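Taken together, the values in this text are just the output of simple stated rules run on the coordinates, not laboratory data. Here the structure is a predicted model, which is why all the values come from computation and not from measurement. Cβ atoms are built from the backbone, for glycine too; each structure is taken alone.
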Structure P
Amino acid sequence: MSSLIAVKDLVKIYYMGDVEVHALRGVSLNINKGAYLAIMGASGSGKSTFMNILGCLDLATSGEYMLDGVNVNTYNKNELAALRNKKIGFIFQSFNILPRTSAIENVELPLLYNAVINAKERREKAFNALKSVGLENRIYSLPNQLSGGQQQRVAIARALVNDPVVIMADEPTGNLDSKTSYEIMEIFQHLNCQGSTIVMVTHEPDIAQFAQSNVIFRDGKIIADQLVEHKKNATEELKKLIENTQEIVSQ
């Protein structure tokens, strides 16, 4: 397997007045195409800083970062913005979708920066992305007409619409109940089976069990990078959850 992401000796230092804060202390990691990994760690462990650097939202103080053959460290702000739009699909805990804009218009947003795609193609790609997450019948709905889970599906469709090389999800189930979380994990596992590379930050151990591997941070370093031994199948877990709920209701 070829590395899609390769980082070596990443260091990130923040300055708060005269105080140096070492957020990352020499982090090295390879992520292959088609991987699905969960990044874990306590608050302040460095996982969010690492995710921001992987997502080209921030630059490391030192170290190397190669994304799909591109040396990210050599890029300026405008080049980083173009790289993010072309290569990375973002999914956030708070959905980050525009409140007064329909589902399909929200999904079209990343394509507005692509001069090669005309309005008809943009609408078609956005529709197909929404269809892939089961929202083809809600394309003109506004966010306040959608449940939390449906809003997160819109966010996933928006992340997919540009055919990114990697999907980066930051606490994608943080605001969702168990059933909806499992539904989102079902989408992630389906996307991963189709070849999508997924990097997900989560503080929930049960959600991390849906990934192929877990990378655990502590004090700015990776302390474990391990395959998930008892990987959960989201479709099966969803079925079990629904059956258990029905049993409780019928009692």
Structure Q
Amino acid sequence: MTAISLDGQVALVTGSTRGIGRAVAERLYGAGAKVAVVGRQQPAAEEAAVALGERAAGFACDVADLAQVETAIAAAEQRLGPITILVNNAGITRDNLLVRLSEEDWTAVLGANLTGAFHTTRTVVKGMMKRRAGRIINITSVVGLMGNKGQANYAASKAGLIGFTKSVAREYAGRNILVNCVAPGFIETDMTSALPPESRDALLGQIALGRLGRPADVADAVLFLASDLSGYITGQVLVVDGGMVF
């Protein structure tokens, strides 16, 4: 089997201080990339970067704020070099039934999950265009494919991210910039570990493989899309859900 090497690459991963984003940062770093860890809080970003090693650095920003994004990306490129791999993982949930969903909760989720990816992608893609190379990987969700009760805002943001991915992939394919999505299913996180046994059993009953995913499962898919092994793949959604949606 061919070993995946990202030597000489610089990856920026948003929302990478914990959970799936942190697993992605660890996997890309392990393959040889320099990694910019991006989170809302500077101490957490720096802590995660230190845990990775000397090829990593931490940067704080709210991806929904364009000025903060531009500042963080400029600092990351000054410290690590031009960004060649962008992973848009940052996201939030504010769940409620539609009739109880506030304007604030709708706007906050769309801002973090979709507008944030617009901000980072538009900022980073300019340099990728000049170099005629790049990888952009957006972390969406199976909820963006199938919907979910109580998550109209989250599902809309994740479905929007799929449409955004396909459009950007068409725009920049001629510059050798490949843009894809990874759509995780239910992954072992603090939230799923708190589920009562009956809810967990019902959830597992929907998954063909009979288990929840691990953050590492998603990180492996991102590593593949970031590598030369995916050189003829763009505009696609790679579902990592153990056979929940097919």
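One of P, Q was used to calculate helix-only ellipticity at 222 nm (-39500 (n - 2.57) for each DSSP H run of 4 or more, over all residues; to 500), giving -13500; which? Among P, Q, the structure yielding -13500 for helix-only ellipticity at 222 nm (-39500 (n - 2.57) for each DSSP H run of 4 or more, over all residues; to 500) is Q.
One of P, Q was used to calculate relative contact order in percent (Cα under 8 Å, 6 or more apart), giving 19; which?
It traces back to Q.
For the structures shown (P, Q), FRET efficiency 1/(1 + (r/R0)^6) of positions 123 and 227 (r between Cβ atoms, R0 = 30 Å, to 0.05) is largest in Q.
Taking FRET efficiency 1/(1 + (r/R0)^6) of positions 171 and 187 (r between Cβ atoms, R0 = 25 Å, to 0.05) as the quantity of interest, name the structure among P, Q where it is greatest. All intermediate terms of the calculation are to be shown ahead of the outcome.
Numbers: P: 0.95; Q: 0.25.
Ranking P, Q on FRET efficiency 1/(1 + (r/R0)^6) of positions 171 and 187 (r between Cβ atoms, R0 = 25 Å, to 0.05), first place is P.
Can you spot which of P, Q the value 2.0 was calculated from, given it is distance in nm of label points 7 Å out along Cα→Cβ at positions 19 and 203? So the calculation was done on P. Structures P, Q were shown, and FRET efficiency 1/(1 + (r/R0)^6) of positions 11 and 147 (r between Cβ atoms, R0 = 30 Å, to 0.05) at 0.45 was computed from Q.
Which of the displayed structures (P, Q) returns the greatest value of volume of the Cα convex hull per residue in Å³ on calculation? Walk me through the intermediate numbers first.
On the way: P: 153; Q: 129.
Top value of volume of the Cα convex hull per residue in Å³ goes to structure P.
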